[in-house]
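Following this line, the structures themselves.
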Structure I
Amino acid sequence: MSKTKTLLFTGGEIHDYKGVGAELKRILEASGNFEVTHVEQDLNVFASPDLTQYDAIVLFYTIGELTDAQYNGLSNFVKSGKGFVPIHSGADSFQKCPEYRALVGGHFVTHPAYRTYQVSVLDREHEITEGLDEFQATDEQYITDYDPRVNVLATAVWQGIARPVAWTKSWGEGRVFYLALGHDAPACRNEHFELLLTRGVAWAGRRA
C-alpha cells in the first residue's frame, strides 16, 4: 500500500515548534506509513497549487494570521476530501480568523500548569482510539471552547469537568482530527501520543 503523503507544517510563536516538529516527523516516518514533507513558517504553502499533492496536513502552529488566499487554500484542500490534523496549539492559531476556528472545531481558552494528568477514552470503537482506555500524560492540558457537534474521542478532567483531549469532525468531504496533547518534544514522546498521532493522520488522510 502506498504511503500517505503528508505535509507537516510547523511554526509560530511561544511553543518550541522546532523541537515538536522534529518529533512529529520522527514519529510519522518511523511508522513507515507516511511520506513526510516538512515546511516551517511559510504560510504561503496553503495558497500554493502544489498543496493538492498531499493527502493530509499536520499543523503545529501558534498565533499568526492567515490571508484570505491562505485560508481558502487550506479550507478547500480539506473540503475536497483530504485530511487536516492540528496538534495542541493548532487550536490557538489564526485567532482573527473565525472560519479557521470552525474548521478545527474549537479554540484554545486557557491551560493549567504543565503536569501529569489522566486521559480517558470515550469512543473505544473509533479506529483512532480502538483498544485504548485510560493513560497518563505529562503535558500542558489545553482547555478549549468547542463545537458540541464534534465527536469527542478522549477527555481529561480540569476543575471537575471532563474537557476534550481529542476529537474528529468533517469539513466538506474531508476529515479533521484535533489532538490537544503535544506541548513540547518530551510530551510527544509519550507512546499514547505517538499512537494517536499516527492513527489520526492515517484516518484523516485516507484517500477517498
Structure II
Amino acid sequence: MQVNVTTATGEAAGKVLELADTAFACPFNEPLVHQAVTAYLAGARAGTRAQKTRAQVRGGGAKPWRQKGTGRARAGSIRSPLWRGGGKAFAATPSDHRQKLNKKMYRAALRAILSELLRQERLQVVEDFNLDSHKTRDLVARLQALGLEDVAIVTVAPDDRLQLAARNLPRVEVLAVSAVNPVTLIRHERVLMTVEVVKQLEARLA
C-alpha cells in the first residue's frame, strides 16, 4: 500500500510512503473490531459503585421494641431495608467489567481499522507536526490549512504544547502512538499521523 505525504501546511511533500501490507492492507473484520471496541470501553469503566447491606450499616443491634403487646408491627432492627437509614435490600457491589481479549485479536482489530481508514482516505500522513506555542488559535490555523476539523492527532511521544492547544477543541484529540486504541481511531472523522508514527505502528502491528 502507498500513501501520499503532505507537509504540515497541507502542501504536497512530493513523497509517497510505502506501507506494509501486513498492517495497512488487511480486510475489515467487523465482528472483531466490535469486540475490541466493546472490550476497550468495558475496561475503562470504574466499577466502583458500592452500597451497604443491613449487615454493614452501623447500628441496629438492639431490638427497637418488644415483640408483642405494643400494637405495632414486629421489628428486629432499625437498620432493616424498610426503615429510613437502613441497609439496601440488594446492595450494589464493586464490579470488574474487564473483558478478556487476546493480544493477537487486539492487534488484528487495529490492523483492520487502520486498513479501512486508509481505504476510506481518512488517514492523513504528514512529515512532521510540531507547534511553536501552546496557543489554540495556532493549532486551529494549522488544522484549517490541512482541511481538518474532527481529527485524532497521533504523535511519537506525549506533546505538552499540542495537548494544551487542543484541550479546548471538542473534536480534536491528541495521543501518543503508544496510546493508540480502536475507540479513538473510529471516533473521529480523520486521523493525522507523522511518518515516524506510521513506521512505529508498522513495526508494532506487522
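All of the numbers you see were taken from the coordinates with simple rules; none came from a lab. Note that this is a predicted model, so its numbers are computed, not measured. Cβ atoms are built from the backbone, for glycine too; each structure is taken alone.
Just a few scattered comments:
- Look at distance in nm of label points 7 Å out along Cα→Cβ at positions 122 and 162 for each of I, II: the largest one is in II.
- At a computed 0.85 (FRET efficiency 1/(1 + (r/R0)^6) of positions 90 and 186 (r between Cβ atoms, R0 = 25 Å, to 0.05)), which of I, II: I
- Computed 55, 21, 12 for semi-axes √(5λ) of the Cα gyration tensor in Å - originating structure among I, II: II
- If mean count of other Cβ atoms within 10 Å over residues 82-89 is computed and equals 12.8, the structure in I, II: II
- Computed -7500 for helix-only ellipticity at 222 nm (-39500 (n - 2.57) for each DSSP H run of 4 or more, over all residues; to 500) - originating structure among I, II: I
- Origin of the derived value 0.00 (FRET efficiency 1/(1 + (r/R0)^6) of positions 26 and 74 (r between Cβ atoms, R0 = 30 Å, to 0.05); candidates I, II): II
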